[in-house]
1. Here Rg and Dmax of the Cα atoms in Å was calculated and came to 33.7, 155; which of the structures 1, 2, 3 was it taken from?
2. Which of the displayed structures (1, 2, 3) returns the greatest value of distance in nm of label points 7 Å out along Cα→Cβ at positions 356 and 420 on calculation?
3. Compare Kirkwood radius over Cα pairs in Å, for residues 268-395 alone across structures 1, 2, 3 and report the one with the greatest value.
4. To which of 1, 2, 3 does the computed value 7.8 (mean projected area of the Cα convex hull in nm², for residues 132-243 alone) belong?
5. As an exercise: helix-only ellipticity at 222 nm (-39500 (n - 2.57) for each DSSP H run of 4 or more, over all residues; to 500), calculated from one structure in 1, 2, 3, equals -7000. Which structure is it?
Structure 1
Amino acid sequence: MKQLTKRIFPLFLSLILMLSAGMTALASGEGNLDGGGGGMGSGTATDVWHGQDGVRVTVVTADGSVASTPFDLSNANVANNVLNFGKVCKLQYSSGSSLSPNGSYSYSKPGTALPRIISGSSSRASIEAIRRYFCSEYAAQLVADKAGIPFEELVSGSYKLVIEPIAYFTHGGRNYAMTATEAALYNQMSGGTLRSKMPSLTHQNLPLSIFLETPDLGYPAWGGTTSGKVSDDEILSALGIGIVSYKDVPEAELQAPDYTYRVDTDVITSITLTSSTEVNPDDPASVTFHINGSTYTVNDIVMPAGGSQVVWAKWHTPLEPTTLTIQVSVSGASTAKTSFIAKIISLEENLPPDPLATDTNPHFSLSSLPSNPQKTSASWSVWSARWHANWEWESDWDWEDGSHSSDCPADCTSSHGHWVDNGEWVDNGWYDFTSTAYSASLSGSMEIHPDDIVPTAQGDNMKSGYGIKESATAGFSSNAPSSHYAPAQTAISYFSEFGYDMYWRLLSCSGGMSASFAFKPNEYSTYNRNVHFTPVWYPDGTAYTVYTYIIDAWTPSGMLSVNVSDSVQIQGSLFDDWYSKRE
């Protein structure tokens, strides 16, 4: 394995990232990286990957002995009942461990999100992002905490990390979490069902997302295809494994995003200016935001001595997920920070799978409704300055000589003349500063009802298996100019059958101060209805509740958001409406 010579890359990274066909693998530094992969294909209703991924991390000694219980990391919302095979690493499988099904799943969401590990049809992994993440002190400290190994000991050179990619997907209508090695073993045990149903994921993009560029821990460097299907034996012997070797304390910093925005959204980025001296119209401050190739300049900023002023730019995010660096130039005042990281994400990757008539869930139990951060009001203010005139006479006394008068003696030596005030009126005024207060508020409501074509619905009572429609509204009000805000633009609905986790629907939005939201057309609906299908197994006599989070109402004081929910009552199933009666 090649050694890195720069201290900014003190980890040796035996990782490579799968990139879709046609992409160029971009990497800087001296990391042990390469790339491969391909398209994902369309999948089927019961066998589909919605783009959720993660990693399994195992600390091993330099000779490959497992030194900690493996743990999983993922940014996704993964249900705790997803089918998995426990916390077993590739080295243990290679030593003879077999698959052992487990109905309880645990994982951790890192405080600073993982970069994408497996590229999909709508999002791409970044080699540089992976390098930056795993070459950071943050990642090393995270592993030390999870593994229960002192940080200084972990980075002493006695340990390595084994990193394996994980895919969360639906197969045969059931949800699974598998590493590449587990997918290959499962495929062997099941007679090839994974490769026949999901070859692009389980036998291409998942195993090729991470592999060794140089041999280590008894695994060879991968020299085969980087854009085609691979066999179970190839996966088990060489793929789906990366190795990180610590040789010194990591110094490369991992910068968490300062802002997280959604794609194709009006947003506001703000900073706060301060000044110990008066900033007035004679010498105002100015701020320029440099965002995604565009500049947004705010001029004529004023504030009293010792005051502060929020300054913002309203802009529109890109159409595709990305990470941007926002630079801010300030003149005439001070601000705490002039460079920001903005992460632009998409919410389109986690649509629920097709609910089938054969689906069952005998161990289902109701989950509590989520309680996401809610902020329904905001306030801010803008300083203005007006000249306060104060006219004062400023004297300028001058002596004017006078001539001798006719009645003065000829030998008069007295001085004749008088003082004259040649002063003027001077405006010794000052600036009066006025703070204009602005505010905004957000209210939300929602209703769900049986779809209009449900044949046996009675009001909000319906049989399971049929579709429901949703109507949500977000009322935004403000006394500020429109340049100060962006009304609510995003609503995401979560569903009871998934524990309000893992899958969601991004609703369509009408826009405006009174925005309305509704389900988008369902790809599994025969009639292309704007619905979500209730699962046919949903318990009778139970309220089926949908939770919706309304967000992306932006102000200079941050984003407003509101939680809403509504229910229909389930009694019976659609099977009760469709049967043959024989005489």
Structure 2
Amino acid sequence: MKKTSEELEQIRNSMKEQMKNIRIMICAGTGCTSSKSDVIIDNLKKIAAERNLKGITVSKTGCFGFCAKGPIVVIEPEGTFYEKVKPEDAEEIIIAIENNTYVERLMAKEEEKLVEKWNELNFYNKQKRLALKNCGYINPEEIDEYLAVDGYKALEKVLKEYSGDDVIKIISESGLRGRGGAGFPTGKKWMFAKAVENEIKYVACNADEGDPGAFMDRSILEGDPHSVLEAMAIAGYTIGSNQGYIYVRAEYPIAVNRLKKAIKDAKEYGLLGENILGSNFSFDIEIKLGAGAFVCGEETALINSIEGKRGEPRPRPPFPAAKGIFNQPTLLNNVETYANIPSIILKGSDWYNGIGTETSKGTKVFALGGNINNVGLVEVPMGVTLKEIVEDIGGGVPGNKKFKAAQTGGPSGGCIPASLINTKIDYESLAEIGSMMGSGGLIIMDESKCMVNLAKFFLEFTVEESCGKCTPCRIGTKRMHEILSRIIEGEGKKGDIELLEELANSIRKSSLCGLGQTAPNPILSTLKYFREEYEAHINDKKCPAGECKKLLDIIIDPDKCKECGLCTKVCPTNAIDGEVRKGPFKINQEKCIKCEACVAKCPFNAISK
């Protein structure tokens, strides 16, 4: 049943009071769900009911961000943080709540000290959660909990107090830029869409998150779907649109299901649909499922896919603001961009403008992964350094290894070497060193990673994901991949580096869309900062990092060899010569396939690469 503003406020206030009671919040994002957090929820509910506990709510949430510690359970309002919880821990957690104590073995430790509350962990100290503010705090499947954190207040404020031009002024003055990768000013994009006079207009959300290791948008949709719906409705009102589309990957079933429920609940409350909150404004949202094509993250390819066509880019101009979905004016932003809108409307442009740097305002969400202790989802103010993210938030590189490089922007981004670890994370600073913000993937690499192999990995992804529409991307990336493959196989030759550079620059200049134009970035940035590794592969037939197997020599140290013969039993090619107790064994390099089975088997650490 549709609600009036007064009824919504009553629900909001009532739920705020309820949320002051004890709430057991369990991460039900994709990562924790895969580790049986759904069973943890069921067990906690069952035991709480059996013990007849009153005033305690057991509830699912979205991602808390600290994925390395999942499944995570947080007890609110105290903020007690439990890590790596198992289903069988449920009873102990409930008993601890009854007795007003803690389950110490489930609490996090830092510097050998127990940390009681989530916001006291180093992982969260330098973060500033705006787009993620409700993820891990509310149940994403309960619209009343979203209302309790001032949900849909921004939409109501816009409908009652602002014109479309007023909204554009607020967004423009806030300094918000698109978080999908290009960093185009959001207010300007909305202004272009509004300026086009047309009876039909569309608002679209790009939730096609295809970068390897990226899960920023998925986590927002799983943990706070209503924030995106509210922002899209505001955008619809602003530009004069009555229809929105969310283009989301079908591989995100949890996000899709929560979006469906959020849309259904919003319609029932009259926050989507006809005459929203009694106004003359009507707006509906439809979900469109993508099949997982990376190119559909490019806005015109996404538009083609929404229309039921092959997902491949269109030449621009015309831009989507003039001719987008079904050739009608279309406003398109990504999930993270929309997630910032309600807070900006409620708190004002000056508030948001005060966060970040002179030209890069607000915060940015990153999926932090690779060789890093604290793998997870982080949100930091623009302008923090890479060093702060790696060492303070990420907890440094594991295994006492050295930080070597970071890759930002996924297949479209570039490498940042250890010598530039103090680089600020903002649009301009990253562009200056040949990298880019991208949508938010941040992969950390230690000294064991080969940068030539890294470039090949990202290029392999691009080759597979190229739509094939334009020749530079379709053929050029494949040729570059072939050259890189030869190099790491020990078949590199003089002139390969120069040929890679020539191909890369040609592809950048002549590809049709952003995927092709940025595909060479991993090659160009690794050549810029790690050229000596390419030269070692080609000239010396050596991989300095010891990662490229065809360039390894696995050897047996005669001083450490105990002549036991265990290595010979696991060698699949009989490449190890010698007899037990008759002198050290030796490896025939011509027969050796570099499988490293002998390295793993030797109990005396006599075999190394």
Structure 3
Amino acid sequence: MSTMSNPIVEEFDQATLAALYEETFRNFEEGTITEGRVVAIQKDRVIVDIGYKSEGVIPMNQFLPDELPTMAIGDKLQVYIEQREDSDGNLVLSKEKADKMKIWEELEVSHTEEKEVQGKVVSRIKGGMMVDIGVKAFLPGSQIDLTPVRDLDSLVGKTFPFKIIKINHRRGNVVISRRALLEETRDKKRKTTLETLAEGQLIEGAVKNITDYGAFLDLGGIDGLLHITDISWGRVGHPSDMFSVGDRLAVLVLKYDKESGRISLGLKQKTADPWMEIAAKYPESSRVAGKVVSLTDYGAFVELEPGVEGLVHVSEMSWTHEVRHPSRVVAVGDAIDAQVLHVDQQGRKISLGMKQTAPNPWDIIQSRYPVGTRIEGKVKSVTDFGAFVGLDEGIDGLIHISDMSWTKHIKHPSELFKKAQRVEAVILRIDKEKERLSLGFKQLTSDPWETEIPSRYQVGGTATGTIAKIADFGVFIELEGDVEGLIHISETGQDSQGKLEELFKIGESITAKVVKVDCEERKIALSVREHSQESDTKNLETYNSGQVEFDQSLGRAAQDKEAATEQGSE
């Protein structure tokens, strides 16, 4: 038999083989996904058999860290055919691209069927957030929540369900929304809530928003208002003092307007009104115990029982001290005893007093210190008008500036008194109603205007003192005994202050005539002019008297000379 090849047969065999090859590997097109089987796991790669003429290689870095420990030979994988033959004739596969294509397919199905997808917020970007839902998706700021979110950074790292509202695989764009799901959930809850909602119903809701006038509660897709007046039978300063956003409350439906959709809620209505029998429970003059719950500039509110508060005004906190702010006496949380002063059941007000639980020291003062009694105490404070002196009983008495000296003009009490200085004084007046105690310092000694001054400074006499002050109308002279005298400008011999300041100097000694002493007005009038006139008159009289004596002396001398002449002639 001939062994020579037949060209026709060879051509037929090659065509057949090509057709068989094409048929065999038709399902191994580049850019498609197929299933493969792990045949080897090496240090930096995984060998996969997809039934092709050669095995494919997948780099190890395309596998997640938690996939490698459980991987075994024989495991099946979805792989992406990148290239059937590279320059070396190797089959190039990608698990990473297969996973992404699978994710995109699932996302497109979710978008078409409007299914939820889970995603993790990874970062904040301009206009919204970037979310990982298997691929990077954009969450617009308007689609984050039902209400604007102030702190977007707080969402980073959190996982939420989302709805795909736009997807473009070719461009790799996905836009998602969380708000759409929340709206769907809210609408479902609202429908269910409205079907069962009725006035008088006890319903649970979450505090959604707090305002000055109340709190809005989410009752399940619909909001209701819990007004501040329906929170408690007692006083509520601000709803935020009672609740925080997110708190869950059981409330009563007070009113439901189906047309407007408004719902009024009540919390205090769950319990009976404690003010109905308050007058009988807390009669006036009775003693009560309570807890300080809040402070204002004018007093402290004290809770006597849940829903019932009374006010201790600052004027009712102490018998002896003027309380400028209640925080100086009590603090929030303090337990105190008080006396009921007045109950206004209709106005829902109770007036309390703290000082009434202790004896009134003004009763003790009035009996212990009659007018005229000498006392000793420490200076508590010095003001422009006087000095306050504290007594042992806790009461402060006032030494008015007018009761500090009989004779000296006191410009400011600090000239005589300093804080913490111990002083003696005399009780002048006690006004229990107004709680005032008047003290006198000058009354420790007798009034010199009644005894010493009239005899020491008599009209027509002279007085010597030191110039203390120069005014528009005259010059003040400080005389002996801390007495002050005035030389009126008309008694200085000058007609203007400028000339007074040229003639008189503060601190210089001066002598003047006493022209008037008014003990009732406590004034001494002096005159330099009259004193000068008297001095001039006396000097003239002295001069004239000396001249007469001189003339008389000359006359006697002449007579003696004449007599001597006569005797000599004889």
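1. Here the read-out was taken from 1.
2. Values: 1: 10.9; 2: 2.1; 3: 3.9.
When distance in nm of label points 7 Å out along Cα→Cβ at positions 356 and 420 is calculated for 1, 2, 3, structure 1 comes out on top.
3. By Kirkwood radius over Cα pairs in Å, for residues 268-395 alone, the leading structure of 1, 2, 3 is 1.
4. Of the options listed, only 2 reproduces it.
5. Numbers: 1: -2000; 2: -10500; 3: -7000.
Going through each structure in turn, the value belongs to 3.
Since every read-out is calculated from the coordinates, none of them should be taken as a lab result. Here the structure is a predicted model, which is why all the values come from computation and not from measurement. Cβ atoms are built from the backbone, for glycine too; each structure is taken alone.
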